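Just so it is clear, none of the values below were taken in a lab; they were calculated from the coordinates. Quick caveat: nothing in here was measured; it's all calculated off a predicted structure. Cβ atoms are built from the backbone, for glycine too; each structure is taken alone.
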Structure 1
Amino acid sequence: MVRSLGTSFLIDVLRGHRGAAAKAEVLDAESEVITIPAPALAEFLDGAYDAGGTYLTKAIQLIAGRDVVPFDKECSLLAGQLRADLRARGVTLPMIDAMIASTVLRHHSILVTGDGGFHRIPGLAVESY
């Protein structure tokens, strides 16, 4: 099964979070495909460029060689529908999270994240650490 790395996971690995680092080692040891949804990559790099210096250098090294899953028209349609459906149930979801979730859903992946908010999204497979 394909694993998609969420923003919080990437940040936690970069910051040396024990659980994230251990999960990263397990993922690297497996032979499964690991991707990064384009919206998660943009969100991650936004913070990395803001921090600059060695943090940015390490961030670029962390993502090097990873496949990036594009956010396309189908993902856009799904993100809009997802937010509207959740809003109708009284659940708020930031647009960036809807974009990440829709990309993962569209490409039938499992989202690796430390952000518990993703567990509220129906049908989204989530792995925590």
Structure 2
Amino acid sequence: MASSFAPPEQVTFYCRFCQKILPAQLDRSIAGNGRSVDRNGTFEYSCSKCSKSFCVSGKDLIESSEAGQDATDNSRVYSPSEHFLIGEKVRHEKWEDEGFVVGKDPGTPNRMIVQFEKIGVKKLVEDIA
């Protein structure tokens, strides 16, 4: 039996339509098994500016209880073999910069979109075996 999952009500996300990083509001949850909301579900968010909606897998979202925490000391060092969640803080040691994961870019290999403090928005590969 899958455990319960609480997606964040609001996330900072890269809107492909506006081509900006903006807040997005949770519209609805699409339960994978039809009964309970878990990480296997899909979640529909809408952009605060253009109101266009987009779907995000629960496997790519940080849980709402973790999203509100002070992430100053909770950053993870970037490694292409790791999987990162939207809303998670990432530290890139080579660039000596930190930022937040603000989106995922479909394709092979998997890519995440990160808003760094110094160098801006970058796409980084993830889940490379």
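The table below gives the values:
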{"item": "Of the structures 1, 2, the one that 12.9 was derived from, the read-out being mean count of other Cβ atoms within 10 Å over residues 53-60", "result": "1"}
{"item": "Identity of the structure behind 24.4 (criterion: mean count of other Cβ atoms within 10 Å over residues 5-12, calculated), options 1, 2", "result": "1"}
{"item": "Origin of the value 17, where relative contact order in percent (Cα under 8 Å, 6 or more apart) was derived from one of 1, 2", "result": "2"}
{"item": "Structure with the greatest value (metric distance in nm of label points 7 Å out along Cα→Cβ at positions 29 and 61, set 1, 2)", "result": "1"}
{"item": "Parent structure of the calculated result -500, given that helix-only ellipticity at 222 nm (-39500 (n - 2.57) for each DSSP H run of 4 or more, over all residues; to 500) is the read-out and 1, 2 the choices", "result": "2"}
